[in-house]
Structure 1
C-alpha cells in the first residue's frame, strides 16, 4: 500500500469512528466493571469497536486489546492499529473526569494524522 492509499484508508477509518462516536455523543463504552469495552450498554462502542463489523463481533473480544486476537477483526483497518486506531482509543477510551473533552481530543488525533474532521 502506497502513502496515498494509506492516507485514504486512515481518512475512511477516521470518518467511520468520528460518525460513530458522534452518534453516541462521544460517550464512553463501559462494561459492568468500569472497563472500556468494544460493545457496551445501549449500543455504545469504543473507538476501535466502530471498526469491527457487527457480524464479526463476539463477546469473547471483551477484555482483549487490539494487539491480541480481537485486533484481527479490524479487517482492512489492521494496518492502522499501531498509529491511528491506538491514538483514537487513547483519546476516547482514555477519557475520564480529568480529561472530559473527548470530541476535542479526537479532533487533535485527526490533526496529528493529517486528517479532515467530517462536517
Structure 2
C-alpha cells in the first residue's frame, strides 16, 4: 500500500483534508505527517526539492495530481468518500457542494468525481 506524507497545505483546506484522511481510513493510502508539518501553514512544492527527496525514495505531488492518481486506481471509493462527506456536513449539503469546495484545491479531481457521479 502507498504511504503518503501529507504536508500542511493538504491538511489546512478542510474539504481536501477530509478527502485525504478518509482515503486513509478507506485504506487507499497510509497517511503520515509530523508535528512540524502540523505547524506549517503554506503550500509550496519548492519546499521539497527532488534532490532532497530522492535519497529517501520520496516524491512530492500536488494534491490534485495525487488524488487523480487515486481516482485512476480507486474511483468508486473516492465517489463514496465524497458522498460520506456530503452526508456529514449538514442536511442541505450535497455532493455538488463538496466537489465545489474540493475543486478549489483539486479542480481536475473534482471534475473526475463529478463525471463519475453523473
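Given a value of 2.5 for distance in nm of label points 7 Å out along Cα→Cβ at positions 55 and 71, point me to the structure among 1, 2 it was derived from. The value was obtained from structure 1.
Figure out for me which of the structures 1, 2 the number -10500 belongs to, where helix-only ellipticity at 222 nm (-39500 (n - 2.57) for each DSSP H run of 4 or more, over all residues; to 500) was derived from the coordinates. Matching structure: 1. One of 1, 2 was used to calculate Kirkwood radius over Cα pairs in Å, giving 14.7; which? Going through each structure in turn, the value belongs to 2.
Only the coordinates and a few stated rules stand behind these numbers; no lab work does. Source: prediction; values computed, not measured. Cβ atoms are built from the backbone, for glycine too; each structure is taken alone.
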